[in-house]
1. Here Cα extents along the principal axes in Å was calculated and came to 97, 63, 55; which of the structures P, Q was it taken from?
2. For the read-out mean count of other Cβ atoms within 10 Å over residues 145-152, a value of 15.1 was computed from one structure; give its label from P, Q.
3. If mean count of other Cβ atoms within 10 Å over residues 129-136 computes to 24.0, which of P, Q did it come from?
4. Compute distance in nm of label points 7 Å out along Cα→Cβ at positions 73 and 729 for each of P, Q and report the one that scores greatest.
5. Can you tell which of P, Q yields 1.00 when FRET efficiency 1/(1 + (r/R0)^6) of positions 345 and 601 (r between Cβ atoms, R0 = 35 Å, to 0.05) is derived from it?
6. With relative contact order in percent (Cα under 8 Å, 6 or more apart) as the yardstick, tell me which of P, Q scores highest.
Structure P
């Protein structure tokens, strides 16, 4: 059934989402905003933490701002955030024990000490408790005390027996004692004890009815202490009045998330409700949500701000009236395949496991267009109620409004303007089912030069099918009937290259006779010499702008430079070539291109250079393989993970990296060039004289020659476009910054026939 939002959907027209064209060399994160795990309030800013980054809603101007690894945060994988009222700062704890502190001006201070320290135990920061200018961190190994004035670690308490690590879930101070909620009970010690690093100073509270059980919450509420017991069989809240522990008579469930106490009320976040109680244990309000994780009480307005697992950030009145806020982003961080055409980027979020099993992922597909993310899944279309594991997408090259989604489940879904047109399976196409099951496994799709859609149909007798531009279907045997296949691309000769489960390739030629299979030819490309000579197990493929097929393997890169010859003298050898890259270290030796690297993805940009996604970050390399322009890793860039599973490049030169932590993009210098100088854009324009980035001139013919002059005709510099884009650093031919003024830009193709003129303003 098609799902719909409950109660009030946010339709506030004055909310300011600031989308602008990224400058060349800039990064942009594309992380989900729906899953909010922590909420807190800093003055007029409502902070919301997702597992990926942080955003806040500003009540003064109704704006939403994201703070992430690109624009301030030091890491990825937020686990908790808490506001320190004494210091006026927000503290963020990460799953790897890294710490960030954000002030009211969005300035970020990083404290990496715990992250960098070698600790064999779990370093996750579970929660944060403030006492004046000290922050007590509940960690997977113990307690860490941070001095908020000095921004440094003051102390560490390892309280397990004989100084062993113990998982600390929560911390509070009650009657001058520091209480810890752990997996094996409640521990306490005198907060003024200077020797709390000694485990013997800590005492297990045996007065609790279940002293050795797991407690996930400990909270001070006025003159009482609250402790939440969370075991497989028992879930309840106890309270301590200074003399004895008693059961608090209230609603409890096994998916309790949070207790947060204020001066006159305490907020309990459960599986689908936020219950608020007074000091006399009277129910103030009970608010229903889909999947609440965290809640904060706004004393200035008597509203509750709730972080929900599916509905992002929600403002709720005591009467239950809700308003929804969400940072725009993809539906989830799951990415199996990413493709771009023009300015559109499509993401398939499902796929299949490493053992080729179904995953039953229902996140569907996401699309990025006009600087905004949208999605297709059960929330938007009832067709997805019975279709999961979207593994691939194909964007019609003639009409980009038409998109095909391939599922590792029930075949292919065709959409036009994001509306379902049809579903193709074994009943209305040439697609086949997995023998003995009702599954139609689609693993990849691509278009040929006649705009026919080719489909990799895994685990069937005929592994390839085609939907012609007229809507007819045909299937083809390619010598591996019943086997598992994954990626598939169509090269410039309209040969189809199919990746087998074994890490080998099958190349297929239908001889442009779709209705006649008698003249079909196929060939298996292996890693043995004389039969392909692949350097390792194949993971991915790409065709560059000159028709060369690049193959990414577990041991670097192989090339097939003239694929038209592969079926010549069918019995002869046809081995790939490898590029030797000189070491330039005086030894005279060379190494094969990216030898030793596991290549997971390849993309070709408008300048015919290549991006290689690996398990060691991403490499940007010249087409001849001899020059490494860039190598991004998590250590030297905002890259979300060093495992780059797929890459796509849009028409503006934005390179999208699909990592195992989600999507991030980088604006490169190269774009795809055109035949004419159509839609030339200069950006940014105008620029200030202190601008330190690049002015881009895009929409040029391929490899255009560009000359820049002053308005009086004086020569300034010359440039050459990378594909369809030239970049200028606002310096003259001598490398000196130019003065403010108007500068004329003249471009021509290599023949001098296709010309264009425009201008850029540099202001004081």
Structure Q
């Protein structure tokens, strides 16, 4: 019944749009990048209009008239009106010293690296309730999946086969990677994409400011504060598996004057998930102030809370194609976490050539994950509180209980930089100071053992340790564009010092180890961008980077019996080549890469009884591949984009590293049916991948294709977003593990079958 309702609603929008018509419809784009230009002035017959956020214009003039198109930084053009017209404006030559972009962001046709940008307009067509990885997976070389199957709750991302512990993630300049595990917990930042103005994904070794986390690439999320006019909106949304979204947002425009802006957003997202027992509840608050003047200050506060059920096990391979059994799960773990991020971004133009910037931040987090444990030995949990049993007796005395593992952490720091530019040279000098403290402890309660229940009132703490990390780094970025020469040279260098202290408390058999580890890394990178004619650019870059081991490579949280042991640093060397073609109505990018990796930390394929992964080191691995992306504007109403990648992520014996697809392909088509209705579709093709180190064919995940369609419709003050995901109702798997035990065993994480979502937004005037 629900499916029929969505279909009828969609047809209503389409039919209603047929009745609407503008005399003239067109789009204005950048001639080189082919990206739409918002705010272009169009003047004709003493009248004027401007293009919207998508670069579109609608007017009721007469065909054949001449209009003037003008835009800051672009050459003006006189164009004769025609229907479905595409107007391409050329940028005015800009001196090199006018490029005022922070060092962490790549500059189109200047920076010799592989990157993609995702605009707020593109995000609005893709995003509903999913976590960030699922939205970014439409970009080249990116693979993502969620434990729930439908994109809510715990989600994971990889770039070129590197997991998120090797991807540097920054939010408005604030590092989001956990300081000890290096992971990114996207679920802590519910509805963040609602505030995103731009997301830039860089592939390969990241800019030196990103430090040692940026092996596979980096993700920069910039949030929006200011707006030209007041924006007040409320959103409600509903989808399959009891997925619900409620949010409200406000941007002040000129309400507070010309130099002060305020932004506020409140959100609540819940979902039962495609799989059983993967309920997720996310709350988010975004607050921001921007004060403009000679000194520009931006203060942001992002507070996120999540309570999510976790599913550690997959579905047995014989059941994965059964529509009922593939959704089964069991109540295992519950994750509960509160994350608070406070930042102040300051920028100051000391002169026309010198810019000073700084990002200061404080990040607080506290939470736990809990599970019920059965048949656990006293010996493993320090439960002989009265010293009445021998070790051998404790190993045979069992009890059930509720267990929580806690983390209470905080880190704060600052990232200052100064930029000097001339007509030929740009130099960025800066660094980072960061201080971290994380308290880890485990608690148990609700004992089935009567004597324990009587002896222990409330929670019993069975392990406790503190990790402290200090990071200080300095970086130098250089861009040199010799006068009248067709090339730009890039050189960056970073020196990073990391100190980690471990202090384990003596509890029972936990002997209380202390550890002081220090790493010092020097990471260089060089590159060149070459302009070959008017429509072709080429680049090359080389770099090396190092990363300190994660905390779980040194100590297991509740391992009270083994001494922490330092692991080796991970090291990569990366070389890349790329081409960038401008076409009359489009653009094509090609690039290839080869990465040598020493001491790569990988997951053991089988999960242990705690539902957590063990890890091991691969002495040497190789990651190489080819990526491409293309954009084409067919006419003023239709544009197409596509991208793909071929990845070889190999052990030194030639076997594929598990759970990395060899091929990825994305295709999108957007159709501006009218000024009020946009139709869009997206095709994703994921290639074959293995789920064990031996590459057993029985444990391979077959290739699959997914097709999503949607519509965005505006009428009066309302905006309706309708999406249908996996419309072909494909049965597919996204992740797995396999091993030999009484024959071959393999388990898979299923992806969601066909599902629908409808969102309604009201924009207050």
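1. On the way: P: 91, 76, 59; Q: 97, 63, 55.
Going label by label, the one that fits is Q.
2. Details: P: 15.1; Q: 27.1.
Structure of origin is P.
3. Working: P: 18.4; Q: 24.0.
Value 24.0 for mean count of other Cβ atoms within 10 Å over residues 129-136 corresponds to Q out of P, Q.
4. Values: P: 3.2; Q: 4.9.
Comparing P, Q, the top value of distance in nm of label points 7 Å out along Cα→Cβ at positions 73 and 729 belongs to Q.
5. Numbers: P: 1.00; Q: 0.55.
Structure P accounts for this read-out.
6. Values: P: 7; Q: 10.
For this comparison of relative contact order in percent (Cα under 8 Å, 6 or more apart), the top structure is Q.
Readers should treat all values here as calculations from the given coordinates under stated rules, not as data from a laboratory. Because the structure is predicted, anything quoted here is derived from the model rather than measured. Cβ atoms are built from the backbone, for glycine too; each structure is taken alone.
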